[in-house]
Structures are given as structure tokens and as C-alpha cells.
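Each reported figure results from applying straightforward, stated rules to the coordinates on display, with no laboratory input. Just so you know, these numbers come straight off a predicted model, no measurement behind them. Cβ atoms are built from the backbone, for glycine too; each structure is taken alone.
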Structure 1
Amino acid sequence: MLQSRARGGRGGKVLVLVALLLPPMCGMVGLVIDAGVMMSTRRQAQNAADAAALAAALGRVAGQSDGAALVTATAFVQSYNGLPGATVTLNSPPLEGAYAGNPGYVEVIVEATTKAWFIPVVGGPTAPTVRARAVAGPQMKAAKDTLIALDPTAIPGLSVERTTLKVKGTAWVNSQGGGSDKAGGAVNLGFANYGARVLNGGSVQAETLRLVGGVDTPSSYQALNGGPGLKARQLPLSDPLINLRTPTTATGVLAVYPGANGATFQAPQHVVATLAGSGNVTLAPGIYGSITVTGSGPGSVTFQPGIYVLRGGNAAGHALNIDTGGKVFATSVMFYNTGSNYDPATGAPDRDDGNVLGTDAGATFGDVYISPGSSSASEVTSLGDAASPFYGMLLYHRRWNARPVEIYLHNADDDYKGTFYARWSKFTVRDPGKTFCQIIAGSVHFVTTSGNASVTIDAGLQVGSANLVFLVE
């Protein structure tokens, strides 16, 4: 009986303790639940702020206004990240942090409310607010590879005929054409042969040649300067200049319509400069319908420094056609080859081209052909203004302009310096020579007109750059 009473006494004490401690224990559990919900919402808001800041900064790089960037940021928070009731604030430049006052960056602040069940019992809010903040902005990054063929459907993406091609640096070919790898193993991605091909005694020497697909004859692809040489079955390279801005009057385009030797007009002209005898022609930056340089020389044409917009091309389909025995001096220039409906004030419609090839029924386009005479004395070099977003660019095709580009080297000392960028075009290099340029195109082809010769491509130091957007806070 004594034992029974003892056990009963202990049980009564436990019941009393449980009765006393149960309310605060339930309160603690409730606070933990509310805090967990708030932390989850806070993480969701931070993810949304990060995504919104990156998207808004990309929009700004593409030329969006602050208002349009706010619309983009709000969509990323409310629609894409599941916070329909959140408040989105965009500050450009940021108002706080390490990038406060920097006009190139955007700050996104997200405020979202959540539901609380137990916090109000102890005097807290019924709908507490969580806050998240992110800052993103652009930084200039150079596209360092020497030769890039971006079009995955080009078969072949790289072809070399009657030429020994030497690439100082990396050649990158996105073509999915089949063939063989370095060891002779089959590469079959379901497309026709070949990713890269050599013809009529051609060969390729590269420090690194990276292909998505395969090659025709592995023994024709050798390593240069101790590099790894051929690598097949690689992941594709993204367009390194996809964020390169569309040229506008805000970024260096002059809304004037020049002719030859200082003449000006009220509309873009199809300028023809004929070099004959000792005649010299000077052209100024501005907007042209097309530019043609012809004649046997020995005169010269001089392109003054700046941006030359080629809008639509002439009736023969040429936007820039330099085919002359005279000398060509184009120092610190960029040719922007766009469509006939280009607006220099806004960059429309070019600014909306994106990363996929599309069509523009409202535009006509022209091709590019450059074959300067007296090439040992001629010089064609890229925009040299380091403050320009187009520093290092020599030729910039509108991305939806898939018309071909063709350049001649003629001898071992041709002076093309800078980046040729023609996102979806077939780019052809003819005749022997050495050039300090970078080629970024849809597909690239090297051809020697007669006999066999050597071509060396070296990007050198001055190549095109584009803004890449980073999350910095």
C-alpha cells in the first residue's frame, strides 16, 4: 500500500508539471513554426531578388529604361518566383552598399509578407514582413578565343582548302557534324559529316581545337606550340559577345549621312569611291546605305576614325565592298552592318535580336567583301577608343544579318587588327597571309585561290569585349 501511494504521489506531480509547462512549450513550438515560415519566405525572397537584379541588369545592358527594367524585375519576383504579393523596388544606381551611386548597377529590394499564427499571442505582428536585397551589374569581359564558329547546324563549321591554317590560341567549333575524334573513334551526333573538314591538301595547326562534333581526317589536325590540339565531343561555346550593345547615337553613332571627301546629305548614300591614278578619297563616320571602293589604284581611300553604319546594302546586295588595287587606310574604325530599317536613336529593331536567328521582313541586308590592294601598305584596324563599348571591334554584323563576309589577305603582312563578329554568317578568308584578328561567326572557311599556302590567325591583344552581368551583392 505504501508503494502504491508513493507511485500515485509521483504521478500527481508529473501531471501538475505538465499542466504548468504545456502552455509555454506550445508557445515555443509555435514560435519555432512561425520563425521557420519566416525564414523560408526570406530565402524565397532572396532568390527572387537575385534573379530580378540579374534580369534587370541584363535589360539595362540591352538598353532598357529604368521603368522597363522595373517591369522585368517585378515579373521575375511576382510571376517566376511565386511571390505575387511582394513589393519590388528598383534603384539605379543603388542607394546603399559598395556600389551605391554607381550608375552601371541596379539594386532590387523585395519585401514580402508572411502569415504568423503564434507570434501575435506575444504581441508580434499577424503578417510580418521579410526583406531581401540584391545588386547586379555589368563588367567588361573579352572574348579571348582566336576563332569561334558558333552555328551548331553548319556542316562543316570549319573548312580548310589548299591552306595550312595556323591558329595561335584556341579555335572553337560548335558544329554538330559527325566524323572522328583524335584517336579515330567515331563521333555521331545524328548529323551529317563533318564538324571540321580539310580539302585538297589543307591542314589545321592549332594550340587547341575544340569541336562539338568530329573531323574528317584526324592526322590533318596537329597541335601547335605544345598545346593539346584536337578535342572532339566538347560542349558548345555560348556566344561570348551576346551582350554586346546595339550601336546607337548614345554609344558613338553619328546621325549624319556623309558622302566622299566631306560631302553631306539628308539620307543614307550608296557611296562609290573609285581609286584611279593618284586620286585619294576620304570617308567620314556616319550612316551609309553602302560603301563601294573600286578601281585599280594606285590612289588610296582613308576611313576616318569612328563608327560606319551600313544600312541595308545596295541593289547588288553589297553593304561594304572593297575591291581595289589601291591602298586602304581604316584606322580605329568599326563597320556596323545592319538592316535597312535600323533606327540609330533607339537601336530598334536590332536590339531585340537575341541569341536565336530570326527573320525581319521589314529589312534588307547586304554582305561584306574586303580585298585591299597594295596590302603591305594598307591597314584596317578596330575601334581604338577604350571608353567605347565597341573597343576592339572591327566588323559588327547585326545578329540577324546572315549575309556572308569575305576577306582577302593577299600576302604575309596584311594588317587586319580587331574582332570580326558575324553571329550567323559564313565567314571566308582567302589567300595566304598572317592577320592579327579574331573571327567570331556562324561558320569559318579558309581557301587559297591557287596552289597551297599558309594562313596564320592570331587574336593578339586587342579583341572585342562585351558586358557580362554579375551578381555583386
Structure 2
Amino acid sequence: MIAQSQAQQLLPEAQQLLPDSHIELADQDRFSWNVKKVPPQPFMNEVYWQYSAETPAFFRDSYLQFVARTFDFTSSNFNGSKSQAWAAGGWLAFRSGLIGDVFGVHAAAYTSQPIFAPFDEGGTKLLAPVQNSIGVLGQIYGRAQVGDQEFRGGRQLVDTPLINPQDNRMVPNTFEAATLVSLPDRDRNYDYSVGYLWNMKQRDWNTFISMSDVVTGNNVVNHGAAFGMVRYRPVTGLSLAAMDYNVQDFLNTGFAQVEYDFRQPNWVPNWIIGANGIDQRSVGANLLTGTPFETYQASAKAQMLYAGWTLFVAGSITGRGSSLYTPFGANPNYTAMQQLLFTNANEKAFGGSIAYDFGTVGLSGLSAGAWYTYGWDAINSSTNAGIPDQKELDLWIQYRPTEGPWKGFRLKMQYANVWQQGNVRNSQPELQFVVDYTVLFRPPPR
């Protein structure tokens, strides 16, 4: 998922109903959007409501999504153990129209049930500990739309570079929060979101716990996280993003990114270049580590797309003061892979990938790729002792058509192997196999 096609440039609002978390939204142009104007969704089998004009807008403009998913995961771990499970489930999500063009609701129920899950082989994050089922009302919030922004209060998805659904297992992360978000509009060159999150339900949990408990893994003291984010597109092709979150007495993390898409015609190679950075430090009473710390991570990429091919190279470096903490979702650095994030203290990483979209030869929806990254110079920041170098190879193939009778279907197999000396095993192979199908009941596009 290094590059996304034009058809994958989906809406952040529709993302709340999507089955695949790793659709990259942060740097894509937005379509004009409101509850009456959502463009067709390429990865969903869409069924249009047949309501009369007299039907109240609460029902007439509502969306109902059903996602069926099954996921098989097997890993032979460095410590000699094995993690494996096969689960089935998905979710049902409802987003109402607006009452008086202002008020609405949104709700989503999630489940993941074990099909094969040995009791002593947990750790897949497909199921709750210890290989137990997941069943939770992950989203339920009220919303008030005022102009081109929306106030939300309750359980919800939050989709930012540092706080996000991380939906790469059976169900996503969700949060109990109060937020204010801008509704995307092609005629506006910026988007923003701000809010306060008090609890989080991690992707393999049934319960919501405080944001500070997520950071530490223990019940120390209950603190939430305040955050703010802005994205700005000053000229065609240029995208800027910045955000910050703060958990009182634990840590503050800031993020900035710049990308430029040259947007060349289809018959010539197109280049996308980018760089981002994360600054992280302890704050207040230093309850995370007991002592002050600060660190950073910086990464950069160059990406070329031509005739169905995507070539990608990226590098990153992490500060010496500490490893980077990523408690609230996926890491936005360009070297983050299926298993490794390359966020150890002092770690450098460099890698590249190649991918091909077979739609260019008539096999629409079929794609495949390979990605390799090497990390070196990592240390234990407490002792300054060196950590053995790491390297990861990822291979993946996916069938996900955007039209025809199989629209809404996804089949993906991805394999990753990590090598590192000094463990019980010197390699850690992992195989993931996921199948899902998405149906969206919606009003016709207007």
C-alpha cells in the first residue's frame, strides 16, 4: 500500500465506514462533501435507497454499511513462541441524515469471533486477550453540522497521522471524545480537526480505557489527550500537514509533513516526494518513564508512478534520547512496514519497494508488490548498548475490483519476514490472509 490509485482517493467521512484502514487519506485532495453529496465509493457494493421526497431527511439521507470480514494470521516469533488465529466478523454502521439540516447520529457495532484460536498462541490482535471474542458498540455519537464543520460527541473514529483507527486487523481503534472537524470541500484549500479524547478502545479490546492507561499499559492515573491538526494545500500538488497531541504528565507529540505531487500526464512518469518529522518529549510529572526524555523521528520518500508501476524509496532516523512511543494508532513515518516501525533510539533505516497494478493489462483490481527495508545503529536508550540490526521483507498480492459484479470484495495475502540476530529464532515470518465484502446502502449521488 505504498501508492494509491485515483479511485482510492476516498473521503475522510466515508472512511468512518470503510473496511480497510490503510487507505492513505492524509495527502489526497478531498471531494466536495455534505450529507447530500457523497460521490460513489469505489470499494463498496452500493445499493441506493428508494425513498420518496416526503421521507424525513433523517432516513432519506442516511447510510447503512455492512462489512463481513475473515482474517487468518500466523507468526513464528523471535522468542520461539507462535501466534495464530482465524477469526470472522465485521461490523454494521449507520449514519443518519440531518434533522433540521443540523443534527444527526452515527453508530457502529463491531465483532470478531474465533474460528481457530489455540489458547496458548495469542498475540495476533485479531481477538481480545486471551483469544476471546470481540463484541462492542465501538461508535455512537451525536453530531451537529454548522456550515462546513461538524461537532461530534461520543464514541467515534479519529483519523489523524498520530491518532487513528489502525484498521489492519479485524476491527479498528475507536475513541470516546469531543471533536470539531471540517467537512472536506474541494473549493477550500485547508482542513482541520481539534478535540479532547478521554478514552480509547484498542483494536483488540472490548473495553475503553483512559488515554494515559493506553500509553503506560497500566492504570496509573486517568488523563485524556488534547489534539489539534491542520492540513493545507496552498497550490496544486503541494500538501502540508501539522498536528500535536498532549497527555498531561505523560508526553507531548508533534508532527509535520510536506509532500509534493508533480501530477504529470498519464503517459509520462509522475513523481511524488515528501518528508515528515515527529517530535516527542515527556511533560509535567514524567509519569511515563519517571525521568524526562525527548526524541524525534524524521523520514523522507521519493515515489515514481508510471504505466501501472510504482517505485518507492524511503529513509528514516530516530533520535538517540529514546525510542518513539506510538500508542494511539499507526505511525506515519515512511519506513513503517508490516511488522517493524524502525523507531528504536538512534535507529536509521532505508528501503525501497516495487509494486504493479495489473489493471493496466486488463486485470482490473489485481495488484502485487515487494518491499525491503534495513535498519541499523539502534541502541537501548537506558544503557546505550547496541541493538542488533533489523531487516524486513514484505510481499503482498491483492484483488480489490472497483467495478463489475465483484465490486465491494477484497482478497489480500501479505507475507513479512524480519531478521535479527540474538533471539531464540533469528527470523520472524508472518503470514496474513484477509477476505472481506462491503455493502453500502445509501441515497443516490446528487
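Quick notes
- When helix-only ellipticity at 222 nm (-39500 (n - 2.57) for each DSSP H run of 4 or more, over all residues; to 500) is computed for each of 1, 2, the one that comes out at -500 is 2.
- Mean count of other Cβ atoms within 10 Å over residues 173-180 from the coordinates reads 22.2; which among 1, 2: 2
- Source structure (of 1, 2) for Rg/Rh (Cα atoms, Kirkwood Rh), for residues 133-180 alone, computed value 1.02: 2
- Label whose coordinates, when Cα extents along the principal axes in Å, for residues 293-436 alone is calculated, return 40, 36, 24 (choices 1, 2): 1
- Among 1, 2, structure where FRET efficiency 1/(1 + (r/R0)^6) of positions 253 and 309 (r between Cβ atoms, R0 = 25 Å, to 0.05) as derived comes to 0.10: 2
- Source structure (of 1, 2) for mean projected area of the Cα convex hull in nm², computed value 34.4: 1
- For distance in nm of label points 7 Å out along Cα→Cβ at positions 341 and 357 computed as 2.0, the structure of 1, 2 it came from: 1
- Structures 1, 2, by Rg/Rh (Cα atoms, Kirkwood Rh), for residues 109-300 alone: label with the highest value: 1
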